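Dropping the structures in below, format is structure tokens.
Bear in mind that the values in this text are calculations on the coordinates, not laboratory data. Remember, it's a predicted structure, so these values are computed and weren't measured experimentally. Cβ atoms are built from the backbone, for glycine too; each structure is taken alone.
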Structure P
Amino acid sequence: MKDFKIDQIRNVGVVSHGGVGKTSLVEAMLYDAKVTTRLGSVDDGTSLSDYTDDEMERKISIGACLLHLEWKNHKINLVDMPGYQDFIGEVVGGLRVTETALILLSAQSGVEVGTEQVWNIAENHKLARMFFINRMEKEHASFEDVVKQARDSFGQKVVPIQIPIGEGPDFKGVIDLVKMKALYFDKDGESKEEKIPAELETKAKKHQEKLIEAVAETDDALLEKYFDKG
């Protein structure tokens with residue numbers, strides 16, 4: 001196995017309310033990083049995270065599971081943790097060994113009780129936090145509603161760095177607000193970068209302005225790094 005320096009290692013806890021899709025996201029990340037040659041499935045009992053008999057039978061995560069991948073010359077340790085409140089102790093213990101919490105939100109149901117629980121645990125551990133809005137391709141998905149819920153619940157510093165192109169059955173890709181480019185993905189996870197669709201340019205610029213303001217309020221050097229140097 002390749003050796004990594006300390007500054008090349010990231011420890012990320014993947015958490016959420018129950019049933020939002022944490023394990024499926026981790027499987028997609030491992031597949032995209034070429035750790036696996038097929039996309040594991042919770043429903044099929046083929047995911048790397050949910051490997052015990054109980055987890056495969058119940059189709060839920062019961063214990064925290066450590067996995068890792070290599071990405072852009074960094075080692076990313078992923079701790080996939082249960083979402084159901086019966087196993088909240090696994091989240092408390094798991095987040096103690098990470099420096100970042102990746103919190104999943106459903107594009108259909110938004111902020112839930114479990115979301116607030118994991119946020120508070122991460123807050124107590126003084127962890128960096130980021131949100132991933134999952135299930136954008138599902139019926140009744142609403143990106144803007146979920147972002148508003150997150151801002152109302154966790155503060156106005158919650159700002160998107162990507163916005164979707166379409167929602168529900170019309171979901172096609174995302175707009176990167178740092179690069180200001182549209183990204184489209186194929187079934188193998190390969191991305192294609194294009195110009196932002198004309199009808200979304202104004203919306204993208206408004207979201208980028210909010211992102212710039214949020215960054216500027218925290219660190220001028222970080223603002224320069226992201227937007228002047230790319």
Structure Q
Amino acid sequence: LQADRRIARWYDLQWLTWLAVTAYLLHQFEEHGVSLLGAPYAFRGTLCATLGYGDAVSCPVPLAFITAVNVSAVWVAGFASALAARRFPLIALSFFAVPLVNAFAHIVPAILERRYNPGLFSAVVLFLPLCLWALAVAVRRYGAGAKAIGLVLLAGLLVHAVLMGSLLAYLRDFIGLVPLVAIQVLNAALPAALMVAAFHGRVAVPPPAPATPVRAPRKPRRPPAQAA
């Protein structure tokens with residue numbers, strides 16, 4: 001799971017990507033399993049209420065939409081990004097776009113509404129610190145610049161915009177279920193595609209520098225000159 005065993009795993013982007021996939025598993029359980037308040041499958045009800053549907057049972061948000069989002073953007077993209085991290089660390093970095101923006105998608109409504117929403121706890125405790133640390137490691141150890149960091153933020157925003165935009169288009173009968181699901185599958189590749197397009201295929205970088213500078217070996221001291 002670690003690309004470079006010479007350093008601590010917390011400075012290895014491949015290991016951090018696998019950790020992010022694991023964090024998303026816990027996040028999905030809080031959303032679609034049992035929430036922090038003990039409610040089962042609470043996320044869909046919250047989403048339906050946000051869209052103006054009071055009854056989650058009759059809410060037209062399809063289960064296939066939620067499944068397509070989670071499987072494509074997390075499991076397919078997550079595994080692919082982690083496996084590519086050794087040779088293409090910028091691809092691995094692009095995976096953090098979705099959890100980073102998703103964290104604020106939970107935090108901002110919680111602050112405005114002053115109440116818990118399904119997924120908030122894992123977003124604050126797992127997503128936010130892990131994503132910020134991964135960005136710091138990408139800058140410090142892998143030499144990622146402002147352009148790469150900006151693309152991570154942009155990609156996360158675009159993924160969520162496409163996600164919600166396509167759902168609203170479906171609810172207004174502009175598109176059918178099959179196009180809605182297909183859009184989510186393609187949308188999962190958006191962060192990596194943006195990174196590749198922005199760097200013109202130069203997503204493979206030279207071997208990263210060590211996490212801590214290595215001191216040059218000291219020259220042996222000359223023995224003191226003896227008096228004749």
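Of structures P, Q, which gives -9500 when helix-only ellipticity at 222 nm (-39500 (n - 2.57) for each DSSP H run of 4 or more, over all residues; to 500) is computed from the coordinates?
P
Quick one: relative contact order in percent (Cα under 8 Å, 6 or more apart) came out at 25 when computed from one of P, Q, so which one is it?
Q
Kindly point out which one of P, Q the value 1.00 was derived from, the read-out being FRET efficiency 1/(1 + (r/R0)^6) of positions 93 and 149 (r between Cβ atoms, R0 = 30 Å, to 0.05).
The read-out comes from structure Q.
Taking FRET efficiency 1/(1 + (r/R0)^6) of positions 101 and 165 (r between Cβ atoms, R0 = 30 Å, to 0.05) as the criterion, which structure among P, Q has the greatest value?
Largest one: structure Q.
Using distance in nm of label points 7 Å out along Cα→Cβ at positions 61 and 189 as the calculated read-out, with 2.7 as its value, let me know the right label among P, Q.
The read-out was computed on structure Q.
For percent of Cα pairs over 27 Å apart, the calculated result is 37, so let me know which of P, Q that is.
That value comes from structure P.
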